[in-house]
1. Which one of 1, 2 has mean count of other Cβ atoms within 10 Å over residues 6-13, as calculated from the coordinates, equal to 11.0?
2. Using mean projected area of the Cα convex hull in nm² as the calculated read-out, with 5.2 as its value, let me know the right label among 1, 2.
3. Tell me which structure, out of 1, 2, gives -12500 once helix-only ellipticity at 222 nm (-39500 (n - 2.57) for each DSSP H run of 4 or more, over all residues; to 500) is calculated.
4. If relative contact order in percent (Cα under 8 Å, 6 or more apart) is calculated from each of 1, 2, which structure is the one that comes out at 21?
5. Which of 1, 2 yields 1.56 for Cα Rg over 2.2 N^0.38 Å, for residues 22-61 alone, as computed?
6. Give the label, chosen from 1, 2, of the structure having the highest value of mean count of other Cβ atoms within 10 Å over residues 46-53.
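What follows draws every value from the coordinates through simple rules; no lab data is involved. Since the structure is predicted, the reported quantities are computational estimates derived from the model, not experimental observations. Cβ atoms are built from the backbone, for glycine too; each structure is taken alone.
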Structure 1
Amino acid sequence: MEKIEVRKPTQQELEQLNVKSWPIWECQPSTFDWEYTDKETCYILEGQVTVKADGQEVSFGKGDLVIFPKGLKCVWQVKEAVRKHYKFG
């Protein structure tokens with residue numbers, strides 16, 4: 001299984017990806033199961049999240065670019081209300 005990728009993107013990379021044109025998703029603090037039927041790339045605008053999957057535990061928050069591989073089954077723990085831009089594919 002591929003790993004979840006978390007990194008701090010440059011402003012140039014965000015512009016190249018055209019992140020500001022992506023839809024926004026918001027979620028209040030909660031815990032839920034999720035399965036990715038497609039690859040998702042997201043840019044975190046606000047919040048703090050920990051995702052657990054296949055023995056890996058990844059935490060991320062404001063300013064992080066996160067890439068979830070297709071087929072990943074995981075548990076989201078939203079610790080602080082999250083707001084993100086996202087794109088599938």
Structure 2
Amino acid sequence: MNKTELVNSIAEKTGITKIKAKSVTDALIKTIIESLKKGEKVTLVGFGTFSVVKRNPRNGVNPRTGKKIYIPGKKVAKFKIGAELTNL
């Protein structure tokens with residue numbers, strides 16, 4: 001399912017217009033991103049938890065050249081599935 005299909009499904013299930021469903025979907029995504037940028041967790045009970053984790057710097061190997069490279073640390077988004085999704 002892509003974003004357009006998600007918007008259509010939300011509109012159909014809630015009885016609102018596709019335009020309103022798109023704005024709600026966009027607002028949800030934007031809110032989650034903003035919260036993660038602040039370092040906050042976003043927990044949707046039964047669905048899952050979005051959080052930010054820090055990856056440590058490490059050494060790697062370029063697969064094309066075999067040359068050793070340095071991979072700097074960074075923050076990445078992480079999603080842990082909730083109870084309802086574990087039993088699909």
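1. That value comes from structure 1.
2. The read-out was computed on structure 1.
3. 2
4. 2
5. 2
6. With respect to mean count of other Cβ atoms within 10 Å over residues 46-53, the highest-scoring structure among 1, 2 is 1.
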